[in-house]
Structure P
Amino acid sequence: MNRFDTSLKYLKIKDFFFVILYGGVLSLLLGVLLGFIDYYISTYIRISFAGILFFLSSMQVGKMVRKQYEFPHIVYIVITGIFLVMQAMIIFFLPFIFRIVLENNSPELVFDLRLYWVVMQNFFVSLFTQFNINLWLTVFIFGIGTYLGVKETY
């Protein structure tokens with residue numbers, strides 16, 4: 001057996017459900033929590049710890065997902081990677097979105113996916129139209145964090 005299976009006949013529904021539960025729900029909730037923590041830290045000391053917070057949380061989520069199944073499967077690893085990328089985007093974009101929420105005085109905007117989509121589009125447009133080393137460094141850091149979290153799953 002390889003380090004992980006690739007055949008769909010070895011995919012177990014119970015393990016798949018728990019990977020979605022731990023990899024998805026826990027990752028998204030940690031993303032919101034760490035995004036708020038990063039927002040409050042950055043308002044007081046003007047330094048963002050989003051990358052460090054994501055490193056720590058992605059490795060923890062990877063370890064927790066790995067405990068949910070007996071044999072690694074490529075589907076479990078890919079699902080965990082997708083949710084870790086979503087967590088990284090939430091951690092990075094939530095401080096920008098929370099400023100909009102405070103200006104409009106409507107807390108339900110924190111969970112509005114259209115707002116995340118607009119901020120993400122503006123991020124990628126500015127990433128490719130103008131060279132900003134901070135944006136590229138952020139993408140690099142979140143890529144490494146996602147790799148480290150996915151590596152813990154197999």
Structure Q
Amino acid sequence: MKRERIYIDTSVIGGCMDEEFSKWSIQLFDEFRQGLRIAVVSDLTRREIAGAPENVRDVLLSIPDENIEEIFLAEEAEALAQRYIDDGVVSAKFVADAQHIAIASVERVDVLVSWNFQHIVNLSKVRAFNSVNLRLGYPTLEIRSPREIIYEKEL
């Protein structure tokens with residue numbers, strides 16, 4: 001069975017330390033560690049967590065190398081992110097959010113997960129990002145919170 005490639009943004013990593021989100025972020029990282037899914041991590045995400053506390057940075061280090069895929073903010077993704085801004089999906093102030101979506105779209109991940117409900121995991125934003133993607137020949141991108149994609153354990 002092909003393992004899902006899950007793009008994780010910075011909020012999902014930090015979510016492991018947040019009382020409101022930790023249950024689902026921790027379970028998702030457990031699934032990465034077990035090899036049930038592949039964690040897709042961009043250089044943008046790595047730059048964003050570089051200044052985070054050590055316990056946050058250590059979350060990524062806990063994933064075995066064979067269960068993590070490194071991707072990069074290349075020229076194609078930068079251009080796509082700029083289109084999101086030009087089309088008014090997000091403002092230039094939130095360019096990093098547009099870049100996360102663009103990287104995941106260009107790399108054709110299975111789903112992007114985030115706890116950013118204002119600019120990313122937001123139905124109107126998801127539709128707007130995907131509208132741009134479709135116009136430019138990219139596939140639609142599933143955008144969810146970790147809570148929506150984790151495998152629930154039966155009690």
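Where a number appears in this text, it was derived from the coordinates with a stated rule and is not lab data. Only a predicted model underlies this, so the values are computations on that prediction, with no experimental measurement involved. Cβ atoms are built from the backbone, for glycine too; each structure is taken alone.
Of the structures labelled P, Q, one was used to calculate mean count of other Cβ atoms within 10 Å over residues 38-45, giving 13.9. Name it. The structure behind it is P. If helix-only ellipticity at 222 nm (-39500 (n - 2.57) for each DSSP H run of 4 or more, over all residues; to 500) is computed to be -13500, which of P, Q is the source? Corresponding structure: Q. Comparing distance in nm of label points 7 Å out along Cα→Cβ at positions 62 and 86 across structures P, Q, the highest value is found for Q. Assign the value 30, 17, 14, calculated as semi-axes √(5λ) of the Cα gyration tensor in Å, to the correct structure from P, Q. Of the options listed, only P reproduces it. Suppose you compute volume of the Cα convex hull per residue in Å³, for residues 22-101 alone for every structure in P, Q: which one lands on 115? Corresponding structure: Q. Highest-scoring entry among P, Q, by relative contact order in percent (Cα under 8 Å, 6 or more apart), is P. Computing mean count of other Cβ atoms within 10 Å over residues 70-77 across structures P, Q gives 17.9 for structure P.
Determine which structure produced the value 2.1 for distance in nm of label points 7 Å out along Cα→Cβ at positions 94 and 118, calculated from the coordinates; the candidates are P, Q. Comparing all candidates, it corresponds to P.
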